[in-house]
Structure P
Amino acid sequence: MRKFFWLNAIVVAALGCGRFVGPTHQQTGPTLQTLARTLSAPQGYLAARPPAFFNRDNLFEAIDGMAPEYIGYGCKALAMLEWPPAQNKGEKVEAQLYDMGSPLGAFGIYSRAHVGKGEFADVGEEAAVAEDSVEFARGPYYVRLTGPPEARRLLEGLAKAIVAKVPPGPRPAQFIAALPTEGRIERSERWIPDSAFGMEFMRNVVAARYRVGGKEIELYLAPLAGIPEAKSALEQFRQTVKARSPQLTAEMQPGFTYSDQYLGPVGVFQPGPRLVVVVGYEKNAAIIALLQKLGGARGAASTSGK
């Protein structure tokens, strides 16, 4: 598929290892059951059966191998609805309503799903749209709607009906405020709850793509409890990489770079009480300036492996 879809898949490959414990969210809107049961069939379609509900224990029955990842983002339950066409021909319209436990969890899985590419619409906090699908986050819910290729307008109408039933949550900008804004590609921002890059300590990570110095990179920022913890995490990251490919690492200050088979050149830095990882890193003035806004990459590569 697209390059950054593959990067996302690699970066969050270990998400199924645990369950995300997100911020406490006070339910102010309808429950998942109420939301699903009060949705009307779109015009030209039939309400042939009631919604099907799934929880963490049987989520795999609905979405198979994707269940661990959704649970990793905080998913508590899923409601699935389908409406066949009234004329008994053509494709059905389907709705997947995920209760992600918090607005942050909903934003996280939404941002993971759409990869920051394609078209967007002003539905809810934001919606990614295609000819046959609409997906968006609203409050603690992540919603995915699908239908026949000509159903985009119908799906957008259904999305607006769902949005009207759920109180608004925070805008995406509030979740990624720690990221630099200069050069950031709009709507490429993401949130990863746990184990980014397969590293257990890379939790509560915010990420975005940037266009700097004529090059596109992806920047990940992981907060740590303090500077000692950040230094320890940097060393763990370094040792893990060296164990895999010691000849492909180079030291910088304060951090290191390495070459990954799938991600290409990667820089890892420790500015204060956090780690910053740059996929697509190279030593040019624009990228260095971006990192200096975070307090990282003060030096140049000084020692290469042989």
Structure Q
Amino acid sequence: MRALAHALLASLLAFALPAAATAQGFEFAGFVKREIATNGATIHVRSGGTGPTVVLLHGYGETGDMWVPLAADLARDHTVIVPDLRGLGLSSKPAGGFDKKTQAEDVEGVLVALGAQRVDVVAHDIGNMVAFQFAARHPERVRRMVLIDAPVPGVGPWEEILKNPLLWHFRFGGPDMERLVAGRERIYLDRFWNEFSATPARFSEAARVHYAKLYALPGAMHSGFAQFAAFDQDAIDNRAFLAASGRLKLPILALGGEKSFGPMMATVMRSGGEDVTEGIVPDSGHWIMEESPGATVKLVRDFLSRGT
């Protein structure tokens, strides 16, 4: 059933468009943790390393903790900044501001506070959507960008993507839904970790316990639902940007999990960027850092090393 659902997503995208590490721990060794108040939120940030700056943006079902293997590798010769998105992880849970334009300004505030200038951005899932708006709003800030295994609202065949039954959770939220999942966060999140994995066992029990605890924090599930509820506004904002300014000009690596978005990730992102390179994370579904961390680290590092 899972393979069929992923195949359905790929077929919808194709129709709508023209032609060796193990599960990680969650400690960022040698990194500094801080809380940065900016733009109406307090963002939990880890930073470490020395060299060109890279920002790592997580998505739903995880927090910045997903990036431990990549952050550890890049910190050998980069300054690495890893925030939790507003409302998620250890960041504050404000009442609003979950549209991705606002969250792009959260990222900007973090960079200002840390004295960072130009950066590379690596993002996954909802992090892709924040990264896209950050590059749109601050093109002078971003050298290159890696977007991993999730579409961006309003870019490419967005309306067709929304029809995929696998993505029913895009419209799931509100007070009654929050009551349904209260105290059952692990049950709700297991559905994501299982259905979107090529091999669910690679999303370890330790990781499931870790993230379920964070999503059970007061306001966290509400914030997660609000991230999805903002997609309609995000689509409006992204279409307005593309109509006014055209596609992003910076180099983009569009990575799809081999058994998830695959090559369609790049096909979709060519509607939003002029310089898109296709990449495939082998033997992986959506959860690339749990399912194929070694390959993901190599693909990202090789891309970031170009022209440096």
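Coordinate-derived values only; no laboratory data. The structure displayed is predicted, hence computed values, not measured ones. Cβ atoms are built from the backbone, for glycine too; each structure is taken alone.
Source structure of the calculated read-out (mean count of other Cβ atoms within 10 Å over residues 104-111, 26.9) within P, Q: P.
Between structures P, Q, the greatest calculated value of mean count of other Cβ atoms within 10 Å over residues 88-95 is seen in Q.
Work out the source of -12500 here, i.e. which of P, Q gives that when helix-only ellipticity at 222 nm (-39500 (n - 2.57) for each DSSP H run of 4 or more, over all residues; to 500) is computed. Answer for the origin of the read-out: Q.
For the read-out mean projected area of the Cα convex hull in nm², a value of 16.3 was computed from one structure; give its label from P, Q. Going through each structure in turn, the value belongs to P. Can you spot which of P, Q the value 1.5 was calculated from, given it is distance in nm of label points 7 Å out along Cα→Cβ at positions 72 and 144? Computed on structure P. Taking FRET efficiency 1/(1 + (r/R0)^6) of positions 240 and 272 (r between Cβ atoms, R0 = 25 Å, to 0.05) as the criterion, the highest value among P, Q goes to Q.
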